[in-house]
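Structures incoming, each one as structure tokens.
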Structure P
């Protein structure tokens, strides 16, 4: 049974048991999945910046940092690669805790090859979706980063629901100047309409401007 996906299948096996790592390497290799073993979770975390995106097969019960701490560190670093955790038989509470930390699946030791590969079918689908999302976010951030400070001010005002006149009043510039910056902003972002610009801004993680409702009301009178 092979895991077929548009992403090259990488699996990082993090387990302090050498026999388990060897067995998993053989099992995954037979399924044409490239596996990279780590006998210590600290080594895996140290190497993380040099690794290609992939799935992580993670043992929970390891010397410090244990599997839970590894997942917490992944979250802190904003690494959203799918994690499948390996638990001992009957460790339901551990599995639930791992799922709350972001694991996409768990598998109980000892496990059959078919069960493990079934987990990876789902995990690689998740990886592909997340990588697509990451690319869109990077593209959006790159495009928004091209804006001048004033163009970004106009965009955050639009995100907050301000009119051109309200933006001008808040920034202390004329309506005509706001319209000029807005037009330049749209051109620089390469969008066809305001809806696309706002969608791109949200994808990039841009925050709406903090506005004074009293000043906004006065600008409209």
Structure Q
């Protein structure tokens, strides 16, 4: 049975751009598994773009947020604008002294993040839930040429020697606000880019245009796992 994005209530803001791709079920939604290119794994290693907007993410803010997250088993960055990858494949980004952004793992389709978001109950502590699923789109730019691609769109030097693994930048790319995190997957260079959902179409197009010089193409999940 063919999977269609329209079958799900939760859809990426880019789902209409994936008509020619093969989709697979992904938690309560779907994700592109392949575009049918000859060798998407090689493309991902060189210059690939994946839509992760259906993967769970959530934020927490407040003086008590760190203690809350540590009590739930998360390892936290020591300072703002740093990220720590978790044992389950997820990531925690520290955006300020008291604000954290949690990115779900591809290995469990974001199940841990979704469960922790659903289990959160407001109390008297200074710890506030920040839903990010409907506010931010999430793209993954992979490959050896990812920093060169971003050099066309962003004023921050994202080369590994200047922006090592675990670095986070809150900046602009293609003239829109973005959060960029250098979070390699094993040996594969990966820049995770989050932007306002309303700007997702624009940023997707801008990235594809910048990638053309490096023979970059969209890729599916199968190219990463």
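Every number in this text was worked out from the coordinates using simple rules, so none of it is lab data. For clarity, every value in this text was computed on a predicted model and none was experimentally measured. Cβ atoms are built from the backbone, for glycine too; each structure is taken alone.
Some points to look at:
- Which of P, Q leads on Rg/Rh (Cα atoms, Kirkwood Rh), for residues 118-197 alone, largest value: P
- Between structures P, Q, the calculation of mean projected area of the Cα convex hull in nm² yields its largest number for P.
- Given 25 for relative contact order in percent (Cα under 8 Å, 6 or more apart), calculated: source structure among P, Q: Q
- Each of structures P, Q was scored by FRET efficiency 1/(1 + (r/R0)^6) of positions 46 and 126 (r between Cβ atoms, R0 = 30 Å, to 0.05); the highest score is held by P.
- Structure (P, Q) behind the derived value -17500 of helix-only ellipticity at 222 nm (-39500 (n - 2.57) for each DSSP H run of 4 or more, over all residues; to 500): P
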